[in-house]
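What follows is a group of structures, each given as structure tokens.
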Structure I
Amino acid sequence: MSVSAGRASVSTGLLSPGQAGPSATVEVDPKGLRRVDLAYAPSPDGQPDPGEIVWTWVPYEERDGRGKDRPVVVVAAAGSDTFLAVQLTSKAHEGSRDFVPLGAGAWDSAGRPSWANIDRVFEVHTGGMRREAASLDAERYLKLAKALNARYGWR
């Protein structure tokens, strides 16, 4: 299934949460963000919280309006209803400085290891997420936070 910005899914005829409108998930320039406070705070309350993995529509790197529904790790709050997140992938990226290995977890029903792509950062809105999938444990969140701190100076 391929989707385009503002176009409905071929299979359902509906837009995915985060795909368009005021709650659209958008890529942001992480170097342009002023102060980002990294604080592990998962809470299974239906709202995105730092340390949680949520599903949202993520635009493709080509920035041509296409994208797909995928898991992201919420890393920080950006406002009252917005959060910063990095996408997860199960494609191996051993040795890449753009990817942080997180291992397997409850967010992947197939039990595959995951990598967080710290080269792309997204702003996720509460209304733009489809569901909470799971939470990273504190140790894995800290590993990711250290990589983001080293790359962008976030604390």
Structure II
Amino acid sequence: MTIGQTGKGKNWTDKVNDKLTRGKQYLKLHYKLHVNTDSEVPDHCCRFGLSSKEKNYTSQCVHSHHLKCDDCEMLSETLKTIEEAIDTITFPNSDEKDDAKYVISQSIRTITEWKKHIMRTMNQERARKKILDFLQPNEALIERDWAMKFLPLQ
């Protein structure tokens, strides 16, 4: 199923596709520039976004989160609009409707996880830079990236 098959019309489909494209560009290019530890935008605050419900993994913010990011809001609203559009479609059977809902929910989850990944990456990079700034001349930073693989050449 594609967005165009919702029965909402070409104008609605074009708007949603445009907003999804803009959201993707924002996440790829600009979101990481807005992420920091003391942002008053909850979507940009590392301390707020990376905190867990577990006591040992929680950090309290010393600021309020009263601001909103237009780009983050636009992406969230677009995803919600798509999710709501599924309920208005008449499907031949309930299995197809369930499949469509599953695909949409998985897509939304994937986009949310991507956003979290960007925030974690920026937080780690900030910590790495902080360590490098305070590194003494007789000290070294050894990074171990477990994702790296040795690929033998033939």
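Some points to look at:
- Highest-scoring label, criterion being FRET efficiency 1/(1 + (r/R0)^6) of positions 28 and 100 (r between Cβ atoms, R0 = 25 Å, to 0.05), among I, II: I
- Read-out semi-axes √(5λ) of the Cα gyration tensor in Å, computed value 38, 21, 15, structure in I, II: II
- With relative contact order in percent (Cα under 8 Å, 6 or more apart) derived as 27, matching label from I, II: I
- When helix-only ellipticity at 222 nm (-39500 (n - 2.57) for each DSSP H run of 4 or more, over all residues; to 500) is computed for each of I, II, the one that comes out at -18000 is II.
No lab work stands behind these numbers, since they all come straight from the coordinates. All values derive from a computational prediction rather than experimental measurement. Cβ atoms are built from the backbone, for glycine too; each structure is taken alone.
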